Structure I
């Protein structure tokens, strides 16, 4: 009864603004235009692709800019501004042949305010700009660019207007995937010169939409690029006339706006109350299934508990977590399937394989054998570690944030049932990030989202040359055999061989247990039923160029 009353109240509140706006709809000059609207709770800090280092910025930048290549929904690298490319036999030279029909958006930065044609030198300028630490956060992705005497100290070249060349120091099998990142979008030097530091809020690109207005903290509006170069076969893209992005921080308010039709989509499990909207099987409750379609698909994101294992660090030397058998006991000591079902409403896949998530070629739970809940194994491992029945085993502190408190309390409870005592410390996200990067915490909750669609991006977290705080190896895991396989894999051009190498590394990682994989996350979106062509992909990249919005029937 309470649920029914809440639904009635929600419906009344949501219908009121629609009823009040009915007469406006018949006199609106924009009646025939289609707008796609969504909310971004976290806000957007920049529209400069050089700073596209979080999902919020990346989504907006993806509508405004293009690069040499792009990734399809199956994670295949496809042509974009580069119509084709050639990789030298030694894997060190990448030659891209550009389209000659791509133009920058019209903007007052250009002569006559008319956007000019993109040429290869624009990519030289755009890529070189990424070396400026004051401008970009992508410098770590450029370490393999060959800027030595061999290339006349230039890692990039433009032999003519439609040919762009990149030189590498060493072969890197993930390089094409890296180039799909929005950092590597093409931008015009005229706009950077004209706007200076303010280019972040005056973007000029080649994308399907162009910048219109940005009221920071309130709304961002993008409009259709009438000169966009991509077609659906016959018709020029995009179909939509505009994109409107709001920045409402309160998820209840945002959800109400979705219900009343202001937004066409909400994305992410944090964007709405999953207990209200979904049942425990992860399906939409009937009231909401009448209004929305739910999109749920693979996401290249692994949530895990990290364990610092560097014996040279004092907190490790004094901790029982230095013992592999204890780490393996923790991995066996709780039920991932129950945790995902009851605390995430089945959003996500229990991590019973390795660290590499579902969605990448090497993921295979039949090949990489992970951990399942097994109290008998825990009992045996505690004996092996020298703590039979958990006797004299010191309490272990697990650091987490509010967002994951319920999950970690569930893990704490099940481990306690298996004689492993865990204390939970709740930190602010910024405190946790800094402490983990500085190797101050022995046991911590983290997640890793793929920056690009290659296993290298996940396995690099355990490469010994990437020790934190300089790199992202937060556990300080060091295994010479793992390092050897990693170095071999990043040079391997054969996809089948590479897949096997990463599976071997993933199994090695599971066996050594510097991490406790929890679940492989999923993309989840609530989308109004009049939206067509909105697809999902494991990178959780928002692509709006193929989206259509069907007009609703006029209200009388």
Structure II
């Protein structure tokens, strides 16, 4: 059997309307995470959540999402992509409604995990459907719009969150998902044709279970170490080690399985693996470093959630301008040059974030945001197209699941590692600042005051209200917190710059100079028996 992509016999006449429906489904899932970033401070105040609980509210979604992408992709290839997409969206909508009415941080963490179960179907299945309904000459443009909607959703989420939080309670940032899900499901049932792999791979429940457990243990250990500031504790390093060992076992078993969830042969294709590395590193940098931007805007600069959200609009503008145009630039200059340029711009934007101070002019922030969005648009969109074009259409669900899973794992680890470093640095800076300024806080609130900038400001306000400290001491405490936070934030964005720079080096070093779009028909793993179940990539 040929390994070349199997093209549609004729283009679907409703393909652009189908793309609109798929993008609607995609937007609601991606929007949810960026909406939550702006709502973190409000949620922290409403539920009394600690810094680690806030991180888990994010990562419970991301971890389950990442761990189940493989499974949903294979299920879509096997049982029908439209069917799986509808099921996933309904689950996501129900879990969103329950999340909106969470009464404790623990409840929010659990319901967010259930949201991740449903959301995991959307990225691989929508991308697989695009690959099926669009002919080759339009596929790059369609994937560019798909990628632009991903980036635009990340940037527009804070604006939506700001509008909602100005008028409603924090739960509205989750409840808004329900009507969008209903519209998406109706559109999918009306327009999207059913498609599946004629030779689907077998399911791999053991592989799925190992990947979920391994990822959960690894990220839990990293977050726990940051929360306790104790990396030498058995619960920290032991959990991290256990997670790594289980993931190693997962890879070992997948490499020997005839129905692997993760087909490792795909990583031997440079047209897939190098762009995947670039996209993953960019996602990790964004997710980890810019998680703290909302606190900088709302606490350090004193902006409302809506004002903070509006300031991120240039990120969306940059991506919307870059991503749909990336296919034309690739055709003119080649994939390698376009992505290298995007990575250079993205790295520069991260470095520029280190110049931010509490009093930085708004226009300067807007310029940095635009450059960030434009750089990402010229990185993620062409990288996604390149990876998708490297995989046969019949395996598009599983193939897109691989790329999205690796990116989401990168995002989860980026959040866990960077937030741990920032939390540790902030705590150390706060303790040093308290000693240097001879400020004694009651033991009952000292941990909260040194946990996060939100906790510090909350403690300062409560102590001032009870006349435990004077107004001058409260102002000084907040000033120490801002200094400690800016140091931590600058460290976070420098880590982000270093991660993207690493992706740039790998792209220059490993990606062939020739136009790599021709590699989409590279031969891959041979199929020994044409009548057997195919794992053919």
Structure III
């Protein structure tokens, strides 16, 4: 535990006991049982197990029914488009699993989700929203990381999700990274390894499979693979020392799955992205690093792949390279194309029966530990487990311990306010203003658009700042930071800037009198930042990355 002792309330212990009701400990399928099942399965059933799909809507539709009953897909991935509430999600997962009972072998589904915490969350309303990885990195606490995994698993298992595509094990050492950033635990491979392994333990000891992503590492890129194909050009020695270290830690923690990255690593394969590269997935990950768990592709409809390959051919190449599960998450026609292409590749011998059975065996082994005896969830238990008091307390504890004072010129913090002190809150979100005004009524608000029209708004902000005794600015991007920087240079009123998302945004306003990182815009983090500003608590967090403005 980092600095502040975190007590375990009775409500938490009660919730842990309930986890056993929702997802009781089960024995895995034996090798003999798996071999028998594989022998009895048709080629179509085996191919279907290699595919995870997404769909539209909050109830099963005709397309997803066909995927399950006719193509035997092995898994479903839920997004915000599928989720309204925890109870509705539990009803949906039960409905989806019920469809598998009409198939020959009644193999349950993997039901996956991206529930990283912080920026990337799917189960939101009515659930516990935990701070993300970089907030955990700022606490430095292995115990909090493991507890975060435990609580995430408890809430996901309660609604029928058995596969979490988390944690991110990328080392974010590139400030220009557009897609990882605060999704990473930090810029140190040691920190990412330590906290990531703890989070994996928390997830998997509580009934949900974890996923280390994005192999071999997406942290040192300036291109988002959702939109284009990045390249990481370091030599093998550097890659082994930095990018691969957290994945070794995940393997040592028995992570259930590793997700591939759609990235070119020329040191290993100059022609194919990692997802399609046998050199990366088999020679490096399987043979050299010794990983024999599930290997899952990132979504094959991301532009890094989709703009360069036909969906069916890309899926075949991924399985040839060593992937066990191919994710096709958005387009029904492409999902059908992937099934048809994989089936054709097996029937033609391009993918051998032996290679197919390797992946099916891994999938059934994983399902044997988490899905076969936990196919359905108890709808009456959902409200007791999800978003209970102990989970909310943990979210606040992480948020509070993560708050980091990056700069404090002239010891302006904590603020010593008189009743008549005029405070101007500048933010795109009302959360900061609402939290601060509770403590100091003499507070006024100026809204900063998410996309600022600097020339139009700056003169007005300068006038408002000059009429205030102190300005507190909450920023979520570099554009807002640049606006605050201009305001700092144009007025003598001290400005305290809070990075409500990525701490890297603090570099865009170095003239601020004080700089604070919350790593998150959610209520728990904002209220913790206000407490630090007013001296109600001390800042305990340490920057898990390097910033050029540090002092």
From the coordinates of one of I, II, III, helix-only ellipticity at 222 nm (-39500 (n - 2.57) for each DSSP H run of 4 or more, over all residues; to 500) came out at -25500; that one is structure II
Value 23, 57, 19, 2, 0, calculated as P(r) over Cα pairs in 20 Å bins from 0, in percent from one of I, II, III, is from structure II
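Laboratory data are not the source of any read-out in this text; all were calculated from the coordinates shown. Not measured: the values here are computed from a predicted model.
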